[in-house]
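Derivation of every value follows stated rules applied to the coordinates shown; laboratory data play no part. Owing to the predicted nature of the structure, the values given are computational and were not obtained by experimental measurement. Cβ atoms are built from the backbone, for glycine too; each structure is taken alone.
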Structure I
Amino acid sequence: MSEGRPKISEHPIAARQVARARAWAALIGFVVGFWLSRRAGLPFPESGARAIVAGIVCRLLAWAALVSLWRQLIPAEIEARRRRAGG
């Protein structure tokens, strides 16, 4: 990792977790959005459009949540490594 502010994209665990969470959130948002729209009696095309929007919103929310979490965890992880190394 580079000096200064660590990048989440350079952290092997963080990058994988963020990508996985974004994918799952988009899928779950799409399915739930579609199901709720169809349950409300909306026609298929409108249900699909709402499901796409719900998937995008869930994907963005998951990304924001995990990025803010990892921005706190990565510096704590670096500090813990320094302490274990004795420096």
Structure II
Amino acid sequence: MCRSIVTLRGPSPASDEEVEAAALQFVRKISGQRAPARVNQDVFDRAVEDITRATRTLLDGWVTPPGARPPALARSRLVAREKAAARPQR
């Protein structure tokens, strides 16, 4: 699997943007297409939406047993959050 897909579960909840970005990356990897042809755009977008929804369901329902240590927040998530915070708000 793609090494750059990061763990979204951790001490702080994944944002909707992080979940959608991971779903997009997953669909790109599976389809072998960074940007699909127009004829495939709808099915590509629908796959991203379905995987985003499934990922959110998983993350929202995940229960960490008492005493278990949650995974550390991935460095790439920290960097992405810092960049998002530095961007001017619309």
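For which of the structures I, II does the calculation of relative contact order in percent (Cα under 8 Å, 6 or more apart) return 33?
Numbers: I: 33; II: 44.
Working through the options, I get structure I.
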Response to the item:
Note: mean projected area of the Cα convex hull in nm² at 7.5, derived from one of structures I, II, originates from structure II
Worksheet item: Ranked by mean count of other Cβ atoms within 10 Å over residues 16-23, which of I, II sits at the highest value?
Response: II
Practice prompt. Kindly point out which one of I, II the value 1.9 was derived from, the read-out being distance in nm of label points 7 Å out along Cα→Cβ at positions 8 and 32.
Written response: I
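Which structure, out of I, II, was helix-only ellipticity at 222 nm (-39500 (n - 2.57) for each DSSP H run of 4 or more, over all residues; to 500) derived from, given a value of -18000?
Checking each candidate, the match is II.
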